[in-house]
Structure 1
Amino acid sequence: MKRFQDGSVASSRDRAPVELTVGVGHPRLPGLGSALVGLSPGNTTTVSVPPEHAYGARDPARVQSWARGRFPKDQPLPAGKWVRILNRQGRPRRVRILEVRGDTVVVDTNHRRAGQAMELEVQLIGIQGSNGDSGGRER
């Protein structure tokens, strides 16, 4: 379970558990491996994750002015709302509309959770031995 500074919550219960080595830093969540030291299978712990190790810090350079023509003509662009657009590679992405000034739209392309710390509620499902037995994983 992820809890964010803005009060929102996201669950990973329907996703496959993450495998990692207890006591070793995880590439994206450096404190996760050490937070599991001494935890028994079935137990849970809470790990605090700073913004730079979650979805990154807010980047002011990701606030940009785009031509209104990048959006469908009939698409409403209310300030503060997230809208879907196609990026230059044709893949969908979400941007937040900050302001519309005639033919210019000011958008924030930061991830919606950028700049937020989060707490992870982690449950140790099992411990896999060094020879690969028991098939345990962390969620």
Structure 2
Amino acid sequence: MCLIVDANVAQRFFGYESEARPAFDWIDKRDGRLVYGGRNAEELLRVEKARRQLRTWLQAGRACSITSSEIENDEIRLRASRACVSNDVHVVALARVSGARVLYSNDAALHRDFKNRNLVSNPIGTIYQGRSHTRLLKHGRSCRFA
């Protein structure tokens, strides 16, 4: 599986804090991939530690950047459908375009969208929030970059 990191936990994730450590290590030392792009990339790149780490992971093949145009086309469809309850349509679109099905976020409304089978399916999205969710860090067939 590939992981998407929401901007609301970027400082914690790229700061290598305790609850984020299993997910960070999964990407950094094992076989995980971080997927980002579009507005999500803009938000992550505002965090200095994220900029440096993403550059390193891109070079090592541990991160995948999705083009904004791919994500924006799906965002337009999602906005028109008014199916999202969160203000993070760009994250849902990123998941749909990339096939990533694990999200690290503390946004309850985004959690509802990400676990909504009508928005994210085959398989349904899952939410990583800390060490107790380490079991979610595994490979599946949905991500284009796994």
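For the reader, a short list of remarks on this structure follows.
- Parent structure of the calculated result 4.2, given that distance in nm of label points 7 Å out along Cα→Cβ at positions 41 and 57 is the read-out and 1, 2 the choices: 1
- Which of 1, 2 yields 6.1 [distance in nm of label points 7 Å out along Cα→Cβ at positions 97 and 129, calculated]: 1
- Among candidates 1, 2, the computation of mean count of other Cβ atoms within 10 Å over residues 1-8 that gave 22.5 used structure 2.
- Which entry (1, 2) yields the derived value 25, 23, 13 for Cα extents along the principal axes in Å, for residues 65-104 alone: 2
- Origin of the value 3.2, where distance in nm of label points 7 Å out along Cα→Cβ at positions 17 and 81 was derived from one of 1, 2: 2
- In this comparison of 1, 2, the computed figure 62, 26, 22 for Cα extents along the principal axes in Å is attributed to 1.
- Which entry (1, 2) yields the derived value 14.4 for mean count of other Cβ atoms within 10 Å over residues 73-80: 2
- Here helix-only ellipticity at 222 nm (-39500 (n - 2.57) for each DSSP H run of 4 or more, over all residues; to 500) was derived from just one of the structures 1, 2, and that gives -12500; the source is 2.
Rule-based calculations on the coordinates, nothing more; no lab input. Just so we're clear, the structure is a prediction, and the values are computed from it rather than from any experiment. Cβ atoms are built from the backbone, for glycine too; each structure is taken alone.
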